[in-house]
Structure P
C-alpha cells in the first residue's frame with residue numbers, strides 16, 4: 001500500500017481521561033477512509049492530532065513519511081469540522097473570503113466552490129440566516145478551496161436532506177476521482193458505504209478494526225459496513241462485561 005498518511009502509536013490523555021490509546025493506522029493515497037465509532041471514541045481527537053489542533057501525548061502523524069509541518073497543513077489539507085465557527089452577522093461571501101485568504105486562495109476560487117455546493121446565489125445572505133444544511137455546504141466549500149490533496153471531514157452528512165446528501169456524495173466522488181485522499185468520520189453509515197474504499201473503527205480510543213471494505217466484510221462474514229461495525233462493537237461490549245465479571 002502506498003500510504004500518504006501514517007498515525008504512529010498516537011495517544012492522547014486529558015489528565016486521567018484517555019482519549020486515544022496508541023492508534024496505529026496507515027491511510028492509502030487516493031483512498032476514502034470511513035472513520036467510525038460512537039460518540040467519545042476519539043474520532044475528533046484523532047483528526048485534531050492530524051491537523052495540528054491537538055498535540056498528541058505520545059506518537060506522531062506522518063505525511064509522505066515526514067512529520068507534518070504547519071505549511072503542509074495550509075497547502076495540502078482541507079478541513080470541515082463538525083461545528084464550523086463563522087461570523088454570524090457577516091455574509092456568506094465575507095466569511096468565505098476571510099478563510100480563503102488565510103490559505104492564500106483568490107476570490108475566484110471561493111466563487112467556484114460556492115457554485116459547486118449551490119450557495120453562490122446566497123453569497124450576500126448573513127450567515128445567521130443559513131439553515132444547518134447550508135452551513136454544512138459553506139464549510140465544505142471552504143474545505144474544497146485550492147483542490148487540497150487531503151480532505152478531512154468530521155460528520156459532513158449532518159443536517160442534510162436527501163437531495164443535499166446526494167449532491168455532497170457526488171462532490172466527494174469528484175474529489176476522489178481527481179486523486180484526493182478523503183478521511184470522513186460519520187455515524188451515517190448508509191451515506192458513507194457507497195463512497196468508502198476503506199474503514200477504521202475506533203472504540204474507546206483504540207483501533208478495533210481497519211482494512212478495505214471488502215476485507216472487513218469477508219473477515220466478519222457480513223454484507224454491509226453497518227453490520228460489520230455492530231458485530232465488532234458487540235464483541236467489544238462482551239469482552240468488557242467478561243472483564244468486569246472476572
Structure Q
C-alpha cells in the first residue's frame with residue numbers, strides 16, 4: 001500500500017530523517033514512536049508532500065509520489081491529520097466537514113453552485129459516526145481540543161482515503177477523550193478497511209492498537225516489529241522505554 005525507501009531530509013546540514021525504509025500492508029495499523037525531535041512529523045511531511053526529501057522515494061500502490069504536491073497525494077487516497085490541530089475555526093462543525101467533501105469532489109471552484117446544499121447527507125452521516133451530530137451547529141474553534149481533533153479526523157475521512165496518517169491523534173486529550181478516540185479509530189479503520197499509520201507518545205495507546213511499531217531515534221529507524229518485539233528490544237528499552 002505504501003513503500004518508503006531510503007527517505008532522508010537534511011536541514012542546513014542537520015539530518016532530520018536518515019535513510020528510513022519501511023512498507024505498509026493493506027489494512028495494517030502501524031505506529032511510529034520516538035523522543036521529541038526524533039523526526040516523526042518530518043517523516044509524515046515527507047510522505048505527504050509538505051516538504052521535499054533530500055533523497056529516497058515514496059511509492060503509493062506502486063506509483064512514485066516522491067515530492068508530489070500535497071493535494072495530489074491527498075487525491076490519490078492518502079489522508080492525514082497534523083500534530084497541531086488544523087481545522088476551519090471560524091466555520092461550524094457541519095461546515096468544516098461539508099467543505100472537505102466539496103473540496104474532495106472538486107466542487108470548490110463552482111461559483112454558480114450553492115455550497116450549503118452540497119453533500120449534506122454525507123456530512124450528517126460522518127458527523128454521526130464521529131459522535132459530533134449534536135455539535136453540528138457549534139463554531140469549530142470554540143470546542144474542546146478533543147472535539148477539534150475529531151473534526152480534523154472527519155476532514156481527513158471526507159477525502160475517502162485508503163491510507164490515514166495521524167500525527168499524535170490523542171495529544172492534549174484527557175484520559176476519557178483518549179479512550180474514546182482510540183475506540184473510534186479502531187472501529188473506523190476496520191469498517192472502512194483503512195491502512196493506518198500514526199505517531200503517538202502515549203505508550204498505552206501505541207501498544208493497545210498498533211500491530212507493528214517503528215522506533216525513530218535521531219532520524220533513524222532503529223527498530224520495526226510487533227509490540228512484543230519492540231518491548232523486548234534492548235536498544236529501544238535503553239533509548240525510549242527507559243529500561244522498563
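What follows draws every value from the coordinates through simple rules; no lab data is involved. Since the model is a prediction, treat every value here as computed from it, not as a measurement. Cβ atoms are built from the backbone, for glycine too; each structure is taken alone.
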The value -12500 for helix-only ellipticity at 222 nm (-39500 (n - 2.57) for each DSSP H run of 4 or more, over all residues; to 500) was derived from one model only; which of P, Q is it? P
Tell me which of P, Q gives 14.3 when you compute mean projected area of the Cα convex hull in nm². P
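Looking just at distance in nm of label points 7 Å out along Cα→Cβ at positions 26 and 122, which of the labels P, Q belongs to the structure with the highest value?
Values: P: 4.2; Q: 2.2.
Max of distance in nm of label points 7 Å out along Cα→Cβ at positions 26 and 122: P.
Identify which of structures P, Q gives the largest calculated value of mean projected area of the Cα convex hull in nm², for residues 2-97 alone.
Structure P gives the largest value of mean projected area of the Cα convex hull in nm², for residues 2-97 alone among P, Q.
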